[in-house]
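Novice: In structure tokens below, several structures.
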Structure P
Amino acid sequence: MDRDCLFCKLVREGEHAAKSDGFVAIRDIDPQADVHLLVLPERHVETFREVGEFTADESKRMLEFVANVAREAGLEDYKVLVNVGPGGGQSVFHLHWHVLGGRISAMPQ
């Protein structure tokens, strides 16, 4: 974990909407949709560019967790979005996926 990383702090101390082996989901503090959750690995991975650090099993569990979080939120139709790097809208440098459902007001940054 990175002691200065906001999302690492939320993994350690925050309120989780869901938790699974190695991953957590939290509610976005500035929701851009009726349902806007962030799914992130518990360990610090800076960006999607580093997704190759995950084992095949971790990758599978990660994708299953994203789908489970959406289902548990009552979403049948939804969007999963990853911002990569500053030019791609990433503002917190801890890998995370936006899970958006319902009425989407804007694309998250």
Structure Q
Amino acid sequence: MRRLTTAPNIAIATLWADMLTGGGITATVQRYFASSIAGEIPPDQALPEVWIEDAAQYDAARRLLDELRHPPRRHWACPGCGEMIDGPFEQCWNCGTPMPASAPR
């Protein structure tokens, strides 16, 4: 096992671990309950950590985590209603039309 990173809170750590596992890299959250003793130990020592099971997958896990933390920013026009859509969205918020295949991915 190898520590991949610390997370700002349990929710984010769990999300990252689940997404890494979904991407084929077995990950777990350590220090799950350490925040309860943050006053007794330095706060940075109480942050949850994401660990990967196979240390050989460390580089792949770092790349995948970076992609998860920095989703693509897109700007496309909805073919259904003409609304301009920004961000990583693949569906129009206004009418529900899927992003066209010609839009930047």
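Novice: Out of P, Q, choose the structure whose coordinates give distance in nm of label points 7 Å out along Cα→Cβ at positions 18 and 90 equal to 1.7 when calculated.
Specialist: Checking each candidate, the match is Q.
Novice: When distance in nm of label points 7 Å out along Cα→Cβ at positions 42 and 82 is computed for each of P, Q, which one produces 5.8?
Specialist: Source structure for this number: Q.
Novice: Comparing mean count of other Cβ atoms within 10 Å over residues 10-17 across P, Q, which is largest?
Specialist: Across P, Q, mean count of other Cβ atoms within 10 Å over residues 10-17 peaks for Q.
Novice: I have 0.99 for Cα Rg over 2.2 N^0.38 Å, calculated from one of the structures P, Q. Which structure is it?
Specialist: It was calculated from structure P.
Novice: When you work out relative contact order in percent (Cα under 8 Å, 6 or more apart) for each of the structures P, Q, which one comes out largest?
Specialist: P
Computed from the coordinates by the stated procedures, all read-outs in this text should not be read as laboratory data. Model, not experiment: these values are computed from the prediction. Cβ atoms are built from the backbone, for glycine too; each structure is taken alone.
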